[in-house]
Structure I
Amino acid sequence: MKNTVFEAFNNGRFEIPGAKSSFAQIPWSKHPTFEGVELKHIVTGKETAGAYSFHLVRIAPGKSILDHIHDPQLETHEVIAGKGVCINDGQEIEYVPGVISIMPTKVHHEVHAGDEGLYLFAKFMPALC
């Protein structure tokens, strides 16, 4: 599963005044529950005193993040590449590049990747990890 736009993010960097980190140096982690889902924890609660965390997410073709909620986190998805569907609070949202979706705290949601896979930039407030 390779997409040039997503690879630009995968090899990008996070910069703030006085600090910079390369995403290429951060390993991918398999999702602890959902097969075919990998995460790259690019900014964690450790760096933000628990305020927020940012993650790259890649979902293999035909794989899913099944129904779940986050408490106390609000979650956002920015679709970078690929296609899929998100069920957000019972409503189906087509996931294509450029779509942004917000899942408030305690709202059920799930994500299903299409035939190309799905690539997301996910943010959590407060931090997921």
Structure II
Amino acid sequence: MDRTKGIAYCGLACCVCSENASCNGCRSRGCKGTEWCKSFNCCKDKGLNGCWECPDFPCGNEMLDKPRVRAFAKFITEYGEDKLMDALGRNEAAGVKYHYEGELVGDYDKPQTEEEIRQLILHGLS
């Protein structure tokens, strides 16, 4: 886990992302998609740390249609970014996969509801 990468504006966890080893995280402009990313541009324009701070969350942004993204953002609202990164790091050390090898999905995409994702964040694969 690389805490310096942090959490993306949308709620994705750059800190445990394995897609691009040279990326230093969305909030550090490390992501290649910042030109077209609605969350990045909207949050920058509004001066927000993430979509979870916006009174319009969740809006029509298609990134927020993904249960994992919404669950992570809501988790930050409830517990804060540090607690999310702590939990993701603990879970990663216990074998929870953010991304399966060569894929952009992982264990956090398996649960059917946001509440089940929240429980996975809090308790791992118990």
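Each of the structures I, II was assessed by relative contact order in percent (Cα under 8 Å, 6 or more apart); the largest value belongs to I. To test your reading of the models, identify which of I, II gives 0.8 for distance in nm of label points 7 Å out along Cα→Cβ at positions 83 and 115 when calculated. Derived from the structure labelled I. Here distance in nm of label points 7 Å out along Cα→Cβ at positions 11 and 43 has been calculated and equals 1.2, so which of I, II was it run on? Structure II accounts for this read-out.
Using helix-only ellipticity at 222 nm (-39500 (n - 2.57) for each DSSP H run of 4 or more, over all residues; to 500) as the calculated read-out, with -11000 as its value, let me know the right label among I, II. Structure of origin is II. If distance in nm of label points 7 Å out along Cα→Cβ at positions 59 and 99 comes out at 0.9 when worked out from the coordinates, which of I, II was used? Of the structures listed, the value fits I.
Just so you know, all these numbers are worked out from the coordinates, no wet-lab data involved. The shown structure was predicted, so the numbers you read here are calculated from the model rather than taken from an experiment. Cβ atoms are built from the backbone, for glycine too; each structure is taken alone.
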